[in-house]
Structure I
Amino acid sequence: MEFTKCHGLGNDFILMELSPDAIPQEKLVGIVRQVCHRNFGVGGDGLVFVYCSDQGTINMRIFNPDGSEPEMCGNAIRCVAKYVYTRGLAKETSFPIQTKAGVKVPQVIIRQGEVKAVKVDMGEPVLESELIPYKGEQGAKVIDEEIQIDGQKMLITVVSMGNPHCILFIDQDFEQVPVHILGPQLETHNLFPAKTNVEFVEVLDRGRARVRVWERGVGETLACGTGACAVAVGGALSGRLDRKVQISLPGGSLSIEWGQDNHVYMTGSAEEVFSGRLHSALSF
C-alpha cells in the first residue's frame with residue numbers, strides 16, 4: 001500500500017498505483033475514510049487510484065473522504081497526469097486517461113526537463129438539465145434561474161463537467177458569503193438528485209473571477225478544477241465572462257478556455273509532496 005501525496009492548488013490527494021477492485025469491496029469505504037482522515041490517516045481531499053487496464057489504458061478513479069465516488073476531479077487528473085508521465089507509464093506528453101466521466105486528455109508542459117504545468121482537455125460541458133442532473137425543464141439550460149433557500153431568493157447557473165456544479169455569482173461582500181451554510185444546503189437540495197458541487201463567484205472583469213468552492217462529499221476546498229471550468233462556461237453563458245479566463249481560487253489560479261470546438265481546456269500546476277507506505281493497520 002505505497003502512496004504518493006500530491007496536490008493541485010492545495011486540493012490534496014493520496015495517490016495509489018492500484019485498482020480499487022483489488023481491495024475487498026466491503027472494506028473500500030472504510031479504508032478511504034481512514035486514509036483521508038487528517039488526524040488518523042494520511043489526510044487528503046480524496047484517495048485516487050491509478051492503474052492500467054488489460055488493454056493498456058490508464059484509468060483514474062477517485063473517492064471522497066466520506067467514501068463516495070465522484071465522476072471526475074480536475075485537480076486530481078493533473079496530479080495523475082504528472083505522476084503517469086514522470087513514472088514512465090506514458091511515453092508521450094499527451095495521453096488519454098479513462099475516468100467515470102469518460103476519456104480526458106491531459107498534456108504535460110515541460111520546461112527545462114521538468115513538468116511545470118498540465119493542460120487538460122476536459123471535454124464538452126453538459127448543459128441539458130436532465131443530464132446534469134437537475135430537476136428542471138427537460139432539455140433546457142439553467143442560467144440565472146431563481147430558487148429559494150430558507151426563504152431567500154437566489155439565482156443559480158448549473159453546468160456539468162462530468163460532475164454537477166451549481167454556480168452563484170456574488171455581487172457584493174464576497175468574503176462574507178456563508179459558504180459553510182449555503183454550500184451544504186445547495187449540495188443536498190432536492191433539485192439535484194445526485195447532489196452537486198457549489199461555486200461562489202466574484203467577477204473581477206470579463207477575463208478574471210474569484211471563486212470559493214463547496215465540494216460535494218468533501219466540504220470547502222482550496223481549489224476545484226471542474227468547478228473552475230464550470231464557472232468559465234456559466235460566466236460566458238450568462239454574459240459575465242469571456243470564453244478565456246483566469247480563475248483565482250484560495251489555493252492559486254487556473255487558466256480556463258472554452259474553445260470554439262466546444263471543449264473546455266484547463267491549465268494549472270500539479271505538485272508532489274511526499275511518498276510513503278501505509279502501516280499494516282491501515283492495509284487490507
Structure II
Amino acid sequence: MRLSRGSAALLIALGLGLAIALTCPEPSPAQAPYRGPLIDAHSHLPNLQVLDAYVDAMKRNNVARVLLLGVGGVQKQDVEWIAAAAKRYPDRIIQAAPIPDPLSPAQADKLDALLASRRYRAAGEVHIRQVSRRIDRRTDDPAFGQVLEVAAKHGVPVAIHAELTAEAARGLETALQAHPKAMLILAHGGSAEPPVLEGLLGRHANLMVDLSGMHYLRTPKLASETGPLDPAWKALIEKLPDRFLMGIDVWAPRLFEPATLNRLIEWTRRILGELRPEVAEKVAYKNAARLFRLE
C-alpha cells in the first residue's frame with residue numbers, strides 16, 4: 001500500500017514524537033512546600049500594635065515560636081515591648097536581650113543584669129557593620145569582647161548584623177577566635193556569598209548563620225518570589241545542615257499586613273521545601289529549638 005505524501009509525513013512526525021518521549025522523561029513536579037513546624041529565629045516589633053497580627057499569622061501558618069530581637073539601638077522601647085509581648089503570648093515569644101551599643105563601656109553590665117533574670121534565650125541584634133546606617137564597628141574592641149563574654153557566661157547566643165567584606169570577615173574571625181565560648185549568629189547570611197560562609201563555618205564551631213530577611217523583597221535573596229532556591233545556597237545548607245536557622249525578619253509596620261505575612265511565610269516554606277526533608281526540618285525548627293534551649 002502506498003501512502004500519500006501527507007500520511008507519510010504524519011507517521012514520521014509521530015515516530016519522532018515517540019522517540020523524544022522515550023528519551024526525555026517528563027519533568028519532575030515541583031517539590032511540595034515544607035509543612036512541618038517552623039521557628040522564626042529573627043524578627044522585630046516596631047510597636048506593640050502589630051503583635052496580634054503577627055501571632056494570628058503564626059497560627060495560620062504553623063509558626064510555633066518567634067525570637068523577638070532588639071533593633072540595635074534604633075528603638076528605645078525594645079526591652080519593654082519584647083517583655084510585654086512575652087507576657088501576652090508566653091507560648092509564642094522567645095525573648096532576646098537588646099544590645100543598643102556594643103561598644104559602650106556600660107553595655108556588658110547592662111546585658112549581665114538582663115540575662116541574670118533568666119527570661120532571655122538570646123541577645124541582640126547587634127549592629128556591627130550596616131552600610132545603610134553608616135555603622136562600622138570594630139569587633140576587637142574590648143567593650144564588645146566583654147559583651148560576648150557575658151553572653152557566653154549565661155549560655156545565650158548573640159545575633160549580629162555584619163555585612164561582610166573581606167576586612168569585616170577578618171574582624172569577625174578575630175572575635176570568634178578570641179571568644180570561643182561565645183556563640184554568634186550571623187544575621188541575613190552576612191550579606192555574603194556561600195563560599196565565604198563555608199570557610200567561616202568550617203573554621204569556627206561557635207558561628208551559626210540565620211537566613212532571615214533574604215526573601216524576595218530584599219537583597220541579597222535566596223530566591224525570587226516564584227523562582228528556585230539559589231543552587232549555591234542550597235548546596236551549602238545541605239552540606240552544613242546543623243549551622244543554619246530560618247527567620248522572617250519582619251520589622252516595619254507595613255510588613256505586618258496579613259496578606260504580606262502570608263506571602264512571606266509561604267515563600268519561606270516553599271524554599272525550605274526544596275531542601276532534603278531532614279535538612280528542612282533542622283533549618284526550620286530543630287536547630288533553633290536546640291540553640292535557644294526550647295526542648
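Any read-out appearing in this document is the output of simple, stated calculations on the displayed coordinates, not a laboratory observation. Because the structure is a prediction, the values reported are computed rather than measured. Cβ atoms are built from the backbone, for glycine too; each structure is taken alone.
Points to keep in mind about this one:
- Value 7, 30, 35, 21, 6, 0, calculated as P(r) over Cα pairs in 10 Å bins from 0, in percent, assigned to which of I, II: I
- Which entry (I, II) yields the derived value -5000 for helix-only ellipticity at 222 nm (-39500 (n - 2.57) for each DSSP H run of 4 or more, over all residues; to 500): I
- In this comparison of I, II, the computed figure 14.5, 52 for Rg and Dmax of the Cα atoms in Å, for residues 114-217 alone is attributed to I.
- Sorting I, II by distance in nm of label points 7 Å out along Cα→Cβ at positions 194 and 266 from high to low puts II first, with the largest value.
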